[in-house]
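Below you'll find a set of structures to go through.
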Structure I
Amino acid sequence: MLEKAVMEARGLCKSYGAREALSPVSFRLEGGSGLALTGENGSGKSTLLRLLAQIERPDGGDLLFGGKSVLGDRAFLRKNVGYVPQEPALDGELTVAGQLRLWAAACGCRRDVASESLMGLGELLRQRTGELSGGQARRVSIAMALMNSPRLLLLDEAFTGLDAVYSEALCGALKDFVAAGGILVCATHRPEEAAGFCKFGITLREGRAV
C-alpha cells in the first residue's frame, strides 16, 4: 500500500513563441484516484503531461505534492514519478535488458522483475530496442515507468499499439495501482478505456479546460 498524498496543479501553463499550447490548468487529486485527460490531437493533453513529468518547465503555475512544491525537484521525480510518453524514448542501440538496467540505475532502484513480467518482456530482453515493434516498445516504456514503484503515474496514450492481452494486463495493473493509493493521470482518445481506473476527467480544447 502506497502512502497516500495529495497532488495539486496550480495554474500550469505553457506557450511556444506566440502560440499558447496550454492555458492555466488547475486540479487536485488525492491518493487513490485517477484523472482522464481527453480531447482532440493538439488540445494540450501531452503538453500538460510533460509539465507534470517535468520534461518541460511551465511558463507559470506550480506543482505541489503533499503540500510542497516539487517543481525542479529531481530527487522527487526519480523516486516518485513514472511517465509513459506518447512516443517511447528508448536507446535503439541498447538491448531491452540494457535499457531496463540503465533506467533502474537512473531511478536508484533495483531492476523490477514484476514490471517486466507484467508486460511480457522475458522473450525480448536480448533484443535491441531499435528492432522492436511499436507495441513492444510501448511495453518496455510501461515497464520502465513502473520500475520505481511510483506514487504518481503519468500515461500518454499508453494503450496505443497494445494487443488485447497486454491491454487487459495494463488495465488490471492500473486498477491495482489506484486501489493501493497511487495517483494516476492518463491522456486518452477513448474515455471508455479509462473508466475502470479514472474517477475524474478533464476535457481540453485548444489548450483550455472545458
Structure II
Amino acid sequence: MNREYLPKEKAIYQAVIELFEEGADINNLTVAEITARAGIGKGTAYEYFSGKEEMIAKAFFYNGEVFCKQLYEGMRKEKELYDKIDFVLLTMERQVSRANCIFRLLHMLSDNSSISRWIKKLIDQKKSSSEIPAADVIRRVLNDELQGRGTLPEEKMTYLVLSIYSKIFCYGMLLKEEKYEQAERREVMRGLVNRGICREVEEIFSLFEQL
C-alpha cells in the first residue's frame, strides 16, 4: 500500500467492515448507516466517495490489502515454506472475520452488482501498482523460494498460484463449518492442506530444475 489513507476514509472503511461482521446485508446498507457508524456526516462522505457502492467496494478492497500485506510480512519471517503456509492458515483461524472479508470480496466478483463493478474497476487500477493483492502474496512467496534456483516459466507459476490460492480459500471456507470449531480437527486439516501445498510446490520446482 503506497499511499496514506485519510482518517475519514479509514473511518468509512472500518464502519463498513464492522457492519458486515455484525451481519448487515451489504447490498441493503445505506450511506446514512455507514456514516453514522463512522461518525461523520453524509455530506462529508460525499466529498470522498460517489456513493455507497464505492464506499463498500473500497472498504473490502482496503481490508483485503491490509490483511494480505500483514500476511506477507509475517511469512517473510519464516524460513521454511511449510512454516510460511502454516502462518497463513493459523492467521486465518485467529482472524476469521478479516479472512471472511476477502472471501466476500471474491464472491462479489462473481456477480454483476454495482458493488462488484466497482471492485473490478479497482482491480484494473491496481494491476500495474506495487500493492499486494492476495494472489501476488503467493507469487512473491514462491519467488522467494526460488532464489538461486532460476525463474519458473509463467505457466507453471500461474498454475501454482491458482492451486495454492484455491487450497487456502477452501480451508478458509471449512473454518465456517461447526465441526472445525474443534482445535483438533483444524490441526489435522491444516496439516493436510499444508503438506499438500508443499508437496506440489516441490514437485513443480523439481520438474523445472530437471529441464
Structure III
Amino acid sequence: MGIEEEIKLTAASLAVLDAVAVDPVVLAAAQGNPVRERTFLATYHDTPDHRLLRHRLAFRLRQEGSGELRANLKGTGGGMVDGLSRREEWEERLSAPIQQWGELPPGAMRERILAIVDPETPLQPLLVTDFQRRILVLQLAESRAEMALDQGEVRADGKRHPLSEVELERLEGSLAPIQAFAEDLARRHGLIPSRHSKFGLGLSLLGMNEDI
C-alpha cells in the first residue's frame, strides 16, 4: 500500500490543456523529459450492495493503451480540499479480467477487499472513465511531480460528464513546491481546484453524493 498525493485542477476546455502543455514554465520544469501519451479506459466496480463504497473504497479495472490490465483500489483519505487529495492506494497487474472478488491475485489489495467482501461475490460495474492522457515528469525545486493532462468523459447510468483536467502527483520530495507550481499554473490558465475525483464525478451522475 502507498499514499497517493495529488493536486487536481479543472480546465475550461481542451484548448486550455493545449496551452498548459506548451507553457514555457512547464517545459522548463520538464527539463527535456518527453511527453508521453496514453489512452485509459477504466470501469469502477463494487458489490451489488455497494459494500466497498460503504467502507469508502473505490476499485477500478483499467485497460491501458498497451493492452495491459491493472486493478487499482483507493481508500479513505481526507477528502479533496482545494484540489488536493491524499488517499491510500493499492495496485496490481492482472493477466485477465475477473468476475468475482476472490479471483484477485494474492496480495495486500485482495486481503483488504476480502476482509469485507465474500470471495464469491460478483463484481458489479458502477461507472466508466474514458480519456486521453498526456504525461510530463517535472522537476520542481527538490521535488518531482508527474503532470497529467486528461481529456475525455465519465459515463454512468446513460449519462456523461466531460473531463478536462490537470493532475500533479507527487513522486519525490515535499509537496510545497508542487502546490506553489499548481497555484501559479491555475492563476495563469484559469484552472479551478477540482471538488471531486473522477470516481466522485461518476457517483454524482448516479445521484450519490459520496466521494473517495
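Laboratory data are not the source of any read-out in this text; all were calculated from the coordinates shown. As the structure is a prediction and not an experimental result, all values here were calculated from the model. Cβ atoms are built from the backbone, for glycine too; each structure is taken alone.
I have 17.9 for Kirkwood radius over Cα pairs in Å, calculated from one of the structures I, II, III. Which structure is it?
III
Match the computed value -24000 of helix-only ellipticity at 222 nm (-39500 (n - 2.57) for each DSSP H run of 4 or more, over all residues; to 500) to one of the structures I, II, III, and report its label.
Going through each structure in turn, the value belongs to II.
Comparing I, II, III, where is distance in nm of label points 7 Å out along Cα→Cβ at positions 4 and 44 highest?
Ranking I, II, III on distance in nm of label points 7 Å out along Cα→Cβ at positions 4 and 44, first place is I.
To test your reading of the models, identify which of I, II, III gives 34 for relative contact order in percent (Cα under 8 Å, 6 or more apart) when calculated.
So the calculation was done on I.
To which of I, II, III does the computed value 17.4, 49 (Rg and Dmax of the Cα atoms in Å, for residues 12-51 alone) belong?
III
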